[in-house]
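*Asks:* Multiple structures are listed underneath, in structure tokens.
Derivation of every value follows stated rules applied to the coordinates shown; laboratory data play no part. Since we're looking at a predicted model, the values are computed, not measured. Cβ atoms are built from the backbone, for glycine too; each structure is taken alone.
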Structure P
Amino acid sequence: MAIIIKSQIRNLVRELDKEKEVPNVAEEVGTALERKVEEILEKALKRAKSNHRRTLHARDL
């Protein structure tokens, strides 16, 4: 399931790169970012479950 919008990655990189030294973003960045987000969410879900909650909170991240 795609939750990361690749065009938004490029936009954010351009916004963050004030010196304009990194104008391009490789396709694999989106894929790697998807995996990272999934890992973070999996850990957060485990934390919420271990605390017997049915709601995922920012503190679980």
Structure Q
Amino acid sequence: MDRLPDLAVGDIIRLKKPHPCGCDTWEVLRVGMDYNLRCQECGRLAQLTYAELAKSFKEQVKDK
């Protein structure tokens, strides 16, 4: 399994596949067993498990 960097609430991350709205950057809203993310373009919320996020994580764009 891939490893994630230490993410904190407020960090901006980029995922491998873009959201249907066309944006590929997300803001981290909650960390723990599950990660809550908000799309930077349309504001849609998504909840991913650690394994799902580790698989689709591309890079950390901005630290808090």
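*Asks:* Match the computed value 2.1 of distance in nm of label points 7 Å out along Cα→Cβ at positions 23 and 47 to one of the structures P, Q, and report its label.
*Replies:* Numbers: P: 4.0; Q: 2.1.
It must be structure Q, since only it matches.
*Asks:* Sticking with this one: Using relative contact order in percent (Cα under 8 Å, 6 or more apart), single out the structure from P, Q with the greatest value. Mind showing how you got there, number by number?
*Replies:* Values: P: 27; Q: 39.
With respect to relative contact order in percent (Cα under 8 Å, 6 or more apart), the highest-scoring structure among P, Q is Q.
*Asks:* P, Q: which one has volume of the Cα convex hull per residue in Å³, as calculated, at 97? Display every interim value, and only then the final one.
*Replies:* Numbers: P: 97; Q: 73.
Attributed to the structure labelled P.
*Asks:* Then there's this: Using helix-only ellipticity at 222 nm (-39500 (n - 2.57) for each DSSP H run of 4 or more, over all residues; to 500) as the calculated read-out, with -2500 as its value, let me know the right label among P, Q.
*Replies:* On the way: P: -19500; Q: -2500.
Going through each structure in turn, the value belongs to Q.
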